[in-house]
Each structure stands twice: as C-alpha cells, then as structure tokens.
Structure 1
Amino acid sequence: MAIASLSDLAETARCPLLVIKVGSALLVGKQGVRREWLAGLVDEIAAARGRGQQVIVVSSGAIALGAATLRLEKGGRGSLADAQAAAAVGQIALSGLWTELLGNHGLTAAQMLLTLEDLEDRRRYLNVTATLTRLLDAGAVPVINENDSVATNEIRFGDNDRLAARVAQAAQASAVLLLSDIDGLYDRHPTEEGAQMVPLVEGISPEINAMASAESNSGMGSGGMVSKLQAAEIAELAGICLVIGNGQHDRPVQRIIGQGIGTLFLPRRKAGARKAWLGGRLRLKGSLVVDAGAAAALQRGSSLLAKGVIEVEGVFERGDPVAIVDEKGRVLAHGLSEYDATECAAITGLHSSDQADVLGYAPRSSVVHRDQMALK
C-alpha cells in the first residue's frame, strides 16, 4: 500500500519506516535547548514506535549548541574552523540529549555521524545501509547528523535536508518528514501577497523549482526551500515520499499528520537501488554536454554515444560520476563515464568507426552506458 495523504504517515502498513529531520532553529532557541518542545517530539516518536513504526532521526543542532558553550560569534558559523570546533563540543551534548529523552520511553538512541563521502562512495553507502538495518532490527532509534567536526566545504552536505533524503534512501524508508519553520511549499515567497501553500506535489518539475526560495527565516539553519526541493528529488528517485511541515508548534508531527497541514511530495517513479544512489549523488566530477539528438535518445532509454557529445567539462577518470546536460545547461542524467575526460574530449562527435584511430584501441560501446545512468 502506497502513501497517498499526510494521514498515511501514521499508518504502519503504509509507512513502516519514517525519517524525521529536525532543524537547528527548532532544537535550539535564544535561551538554549528547547527541551520542552523536544520532549514533546520524542513523545510522538515513542507513539510511532508503539504502533509498530520504525523511526530514524536526522538532527541538526551540534554547531548551535557548541557555539553557545564556546561563546563563538555568528552561532559558530563565522568560519569553517569555528563550525568544526563548535560541532565537536556540541555533538556530545546533542547525543546526550537524545539519549536521555528517548531513554525516558525505554528507547535506545544510536548515534551516527556521516559525511558526504559516506553516502557518495558506493561501498561506504552500502556499509551505512547495513549499519542502519542492524540498528533498526535491534530496536534502536538511529540519530544521525553530519560529521561537521571533520567535514570541509568540499565534502559536506551543507544542510540536513539532503542528508535526510540520502539516509532515507540508504535505509529504504517509506517517507521523510522535514520539520521546518514554514507550513510547506508556497507557490511564491510566502511573504508576497496572495501566496498559497501547495498541499500536494506529484514529481518535481521546473515549475515547482521556480517556487523555491533559498532563504531560511531563522538565520540559524543552513537549508532553505531550495535544499528541501533537492531533497524531494533525491527521495523521489528512490520512490520515497517527502513532507515539508512546520515544526515550530508543540507536538508538530500530530499537527502535520492529524490536521493535514504540510506539503506532500509523491514520487512519480522508482529507480533501482544502484540508479537511485547514482541519481541522488551531489558531487560530480564533470559534465558532458550533448546535442538535441542525443538528449532525445537518452529519454528513450539509449546509452550516450560519443557522436552526441559536443563538449566535455571537468577532470574525471573512467568510472567517475558525471552529469549529462543539454545545450541549455539542463541536467538530463547522472552517469558513470566509460572514458576519462581527455579521451572523451578526443572522440567528441565521432562515430564509433572513427574512434579507434584516435584512441589507439577499440572503442567501448558508449561514453555512458544506460545501465550506469540515472535520468533526472
């Protein structure tokens, strides 16, 4: 049974595994930890467990907590060094908080700190999947955060919205609930006159992306609506529903699910596990620009041939992930290249019969094979 409405998130048969993402501004206020609010949320998590659902928590807040303890300016986000130091201190307090509150309900918290590389590298991704599966089977509640004490700007998610979607993908969750500072997706900036909330989205489209704003009202968090829609795209490819709801209220999950206040993103399709992982990648080593004929062929399920490539961007090796884009810069697919960047550039636009003379060996059947490609 598939999820069709917000109320279905409370149905064990439709939603056996729910990922709940909690933002920094919800967990930490001007006076410190919003303990009473968090206790109410943990009550809701315990209720979900009581009706047979499994729950994974993706929790921000380490940097904010650590910055307060170390008295760092700008909430610990003044520099990368400040953020890393704040995270190192704050993560201890954050994990202790979740352990205590979940323990009050007889639930065991399990901390996992992840970097972008843990979910972008296929072998490490599968290891995360195995660990999450074992923890859930053992009855624990995984509490996950980005490992900000070691992550650099080049190897970090930058927001927990996309991390939550990737974790849901790895754990094969039914749905992701992003608790935010807004009721849902609005058709324009919510401060504009006539702005209306969109209750249901069936597949991310250019029109939906145009509604997004990168702003975050609190100034404490790092993700705005743009990152939430990117998270919805990642979830969609894996066949996972995603919900944006307002976490500022007491017992926010009940308000979202019980009263139906939020935006529900329904996936249009479900890719295989490997293609879902590939399509959800955030770091790519380069891009291949293709002509209109190749773009149309990709949509029909064809592999990408060198003849359809008109430009090669970036530095990458054989087997590296690349974006396939059209002449307008629109991303059509992610895929694993069969050639390195230099070889790709050398055979751009050539028929297979002409490639051997350039390469010095028999060409491979394609530049990106359809089995190693995920359409966007």
Structure 2
Amino acid sequence: MTENNEELYCIGCGAKIQSDDPEKLGYTPASAIKKGLENDELYCQRCFRLRHYNEVSDVSLTDDDFLALLNQIGSADALIVNVIDVFDFNGSLIPGIHRFVGDNPVLMVGNKEDLLPRSLKRPKLKDWVRQRANAEGIHPVDVLLTSATRGHSLDKLLAAIEKYRKGRDVYVVGVTNVGKSTLINQIIKQSTGMQDLITTSRFPGTTLDKIEIPLDDGSVLVDTPGIIHKDQMAHYLSAKELRIATPQKEIRPKVYQLAGGQTLFFGGLARLDLIAGPKERNGVVVYMENNLQIHRTKLEKADDFFVKHQGGLLQPPTADELGNFPQLARFEFKVKEKSDLVFEGLGWVTVPSGAVVAGYAPAGVGVLLRKAMV
C-alpha cells in the first residue's frame, strides 16, 4: 500500500484503506491513495463518492462486527454520549445498550430538535426522553436537545461533556441515521476549524470503524460505528422517499376535524383510525413532514382504500418499493387525557381525551401513546 507498509485509514469512515478488492471495505485505487496522502485528505472510494456525488454504497459489516466494537466500551473508563433521534426514540435506542455501557455515565442527546414545532415544550420532551430511557434500564446523568445540522446548543453540549467526563475519554454512540457523525463534525469544526472530517449522510451505516479525535488533555473523543437497528422507518425507504417521509424543516401542525369512524392515511406508511371520539367532531393535530400527503376516508372503507391505493395515491412507498415494504401492524389505545399518538420516525398526532384510536405502522416500527407535548 505504501513503501513502508504503513496502515492507512479513511478519515471519513475509519475503514482501513486497501487497493486490492473493490468489493471490500476501505477500497481506494492506488492513484487515489497517493493523491490523498499528498493532500493529507485520504478517503476510501465509498466516502469520496458519498461526499462528492451523494452516492451511497452498501456496507459489508455485520451486526456482530458493530457490536464487537461497541463491547469495548464496557471495559473502558469513559463518558458515553448516546445520540438519539427525537422523532424516533424506540428506533434510536441501541438494543441492549445497558449491557455494554457498564458503570460508565451516560449523557443522552436528543438530535433534530430544530425540526420540532416551536410550540412544543422542550422541558416536557426532555422529561419524556428521560422516562423512556429509565424504562429501558438507562439512567442518564443528563438529557440535552440539539440540532447537529444547525449546531443548536452546541456550547451547552460541549460544556456538559466537559462537566461529566472528568478527564476521561468520550465515546459517542448511536444507531444509524440519528445524526451522530454530523454532530461530531460540528464539535470538530468548533474545536479545530476543520469542516466535514467525518463523512455524513442521511443514509444508514456511514461510520465503519471507530474514529478517535484527540482532546486537549490527552484524552480522546471516539466516534463509534452506527449500530443498525432494523426497526427503523429509514430502513424501509429509498433516499428519495426518506426526504418525503421524514421531517426536513420545522414541522407545521395540520388540524383535522374527524368524526368517529374516520381514518387518516399518512402516505402509505402509517394510518390513524378514530374509532370513537368524545364529540361529534374531534380536533386532531398532525405533526409530520410538511410535504407528506395525508388522505382522509371512512373507517369502514379504509382497508379496501389502502389495498387499492398503496404505492399510487398513497405513497411513499412507491409501487417499485412495495415488494420490500412490510405489512402495517395495528395498535389500539383508549385515550384518558390529551395525548400524542407517536409514529416512530414519522412524527405524531395529538388526539383528545376520551377518544379510542388505532395507529398502524410497518411491522417492527413503534406506535405509542404519550402525554401531549403541545
């Protein structure tokens, strides 16, 4: 690879650089390796294409490979910064995280805060995140909200990291697609002035090996690979569909007056049935991506409507993606107080006290009820 056989690593994803097999991780043509070393910017071909052409290649690492790297954390003495997506808590949670964290403190960071409506009470959301974490056996020392893309509250995050790490290393962990590497890019940019050192993308599976960023006191901040959590809406959608389905800008609430026995379809991805309401007309408020198409129909006709129109009038998913899209699973709730019916990865619908509702989402994707945040 080089004259002295020095091992080289991609500064985007951390994969070991090799020029022998285009199908394996870290592949880079020999000419690109030479040029990268000359410019002090050595990227694997996958990261180069991702950065310059927004072209994503599949990752050949297995779940076991990811978990083997994360298992190192349990034996480390470090602060764990766990990044989650505020729109997808269940899908953001690393399966079994409490097992590999060990006795290390956990700082939980809710990303994509800039996409939430301003009317949403941030303290309520932080309390809810803490409660959900506690229910999963995680007891964070603190919960912060941020926006990796916009750098919101970055100063607060850096101060909290410094407060809780107490001179130790910092491991930043998260499942794919939560914005973890984008957040680290912001930290690097603020600390060193370098932009986009770590490859970022809206697609799952960007960071292929842990990347160590030196801190002033000799400790390191470690970006670990994103764990693939299969129960994420993102894994069922193409790049184009993902832009339509998941929030891209601050959400604008949409109000619907529904009678009992009416249904709302959110593209072909999810569904809300108002089985019964406390009033003749019941106001429900939808908080989802502004461009996602919403269709109303009668509950008695909803099943047939869905079969007829999914992939057409009801999309995403498109007709081409239907073969890989799972069946919708149903969750029924009796609402005792004004609540949010949360569709993990999409958003939520605020429903009135006294209603009986059912939410549908792709099998494996969570639907849950929480106290209303707005």
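Thinking of 1, 2, which structure, once Cα extents along the principal axes in Å, for residues 246-357 alone is computed, gives back 68, 27, 26? Corresponding structure: 1.
For the read-out helix-only ellipticity at 222 nm (-39500 (n - 2.57) for each DSSP H run of 4 or more, over all residues; to 500), a value of -7000 was computed from one structure; give its label from 1, 2. Source structure: 2.
FYI, it's all coordinate maths here, none of it is from the lab. Values in this document were obtained by computation on a predicted structure and should not be read as measured data.
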